[in-house]
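Once you scroll down, you'll see the structures, which are given as structure tokens.
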Structure 1
Amino acid sequence: MKLIFIRHADPDYEIDSLTPYGWKEAQALADYLQEMDVTEYYVSPLGRAQATASVTMKKIGREAITLPWLTEFTHPTPLKPSYPDSSAVPWDWRPADWTKEERFFDQQKWMDAPEMVDANIAHHHGEVIRDFDGFLAQRGYERRGRMYHTELGHDETYVFFCHLGTKGILLGHLLHLSPMVLWHSLCAVPSSISTVVTEERQKGLVSMRMLSYGATPHLEKANLDPSFAARFCETYEMVDQRH
């Protein structure tokens, strides 16, 4: 089984849709995905993900199923002094803040940090994981501890149009990693593709392996540069880049 997670294209957050460049990214994505044998497509209820998926669905004549749990993980943590203009959602912390908390590097303990406890992050995280594991169980893969069990595996492919925050939650769960590390140390630009595949080296015992993270073959094929929206300033003096 392949699980393909696609971040929405370059967003216009004010209208919860895409920028003009984002629509170009979405078209490049559609041109790329049309060649892929996909069992089913799923999409977040938010407008920017719906817009991204709509271009592919129109091109291939399919419909994506909206899953509420694919919505962005927008639960704010208590503000720190260095966040005068930020809601401090857990996937958008300043490096000087998150790297000094040792628990953030542990898959199990990251939600025990005081800010996460105050924001009830464990509860919100658990809701997403419960629905995700329920989705996988319906398709024959039942989570038991750190592995999945199956009576009859398959090679179907599922595509999810979603968001940076939610993708970090899902991938952290599949790969036994802290989402804080995924969110802040890896870069998934808008419209990028991340792929996880099942491996069944022992009959009925399934592990997950990432084949790619934040890949942009569709942008390369269309001669489009990745959007800078996922990144921050390379040097502090670069005032034209996000700080």
Structure 2
Amino acid sequence: MIDEKWLNKIHCMDCLEGMKQLPDESIDLIVTDPPYSGLQSKSRGSGRFSQAEHHIDFDDMTERAFLLFIKPIFKEVYRVMKVGSHFYCFTDWKQLRNMMDCIELSSLKLINLICWDKRHFGTGAGYRSQSEYILVFSKGINNKFNLNNVGNVIRCKRSGGNYHPHEKPLDLLNIFISNSTILDNLVLDPFMGSGTTAVACKQLNRNFIGFEIEQKYVEIANKRLQQEALHNFIS
């Protein structure tokens, strides 16, 4: 059983230390966007990524450092997941192979690869980036998905980044959570960021646990949750 102190809160702590305190096979779904740094150094980039207020811890690693960083985390992911439960992990094209190998080495089973079409390409030249990928894994033979009308290419406008530079769209998270859980299930996001996973869980009546190492994003996430609660009360 999960201690009540963990439920429906975003904890400002390292996710590895946090997950070590959760019981075996206690989580119904994990969905997360780790700091994979697949393309290039963002903190030494231009525009919004060069500004000190947008610095994100661990978001400027080499591929080798990333592998050392993420392997123990995926082992804990496997341990806390219930048998049959799903794991969604965001990545980009450059880190796709590394991420897939790392997750498989933790004993999770690859189910599918989702392409998120952002409907707008980014800056640069040549084949400008318009997509991200979401790896879908399970612990053992996967539970049946709830939705029959979702393909593995999902067109969804990206977020405006009002809360976090790598903020993911609420609509996208709603699809994943709806497809892989039922009411009152428990969802874990080890890299909660500005709280989009938590807000989606609130909207869908799922419980959640979030870990986020940066206090400013924990505060932003809690404000979003308060706004969501106020909206539901008024409605």
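Computed from the coordinates by the stated procedures, all read-outs in this text should not be read as laboratory data. Keep in mind it's a predicted model, so treat the numbers as computed, not measured. Cβ atoms are built from the backbone, for glycine too; each structure is taken alone.
Of note:
- Comparison of 1, 2 - label where distance in nm of label points 7 Å out along Cα→Cβ at positions 30 and 62 is highest: 2
- Read-out distance in nm of label points 7 Å out along Cα→Cβ at positions 78 and 94, computed value 2.8, structure in 1, 2: 2
- Answer label among 1, 2 for the case where mean count of other Cβ atoms within 10 Å over residues 22-29, calculated from the coordinates, equals 22.4: 1
- Value 27, 25, 15, calculated as semi-axes √(5λ) of the Cα gyration tensor in Å, assigned to which of 1, 2: 1
- Identity of the structure behind 1.9 (criterion: distance in nm of label points 7 Å out along Cα→Cβ at positions 142 and 182, calculated), options 1, 2: 2
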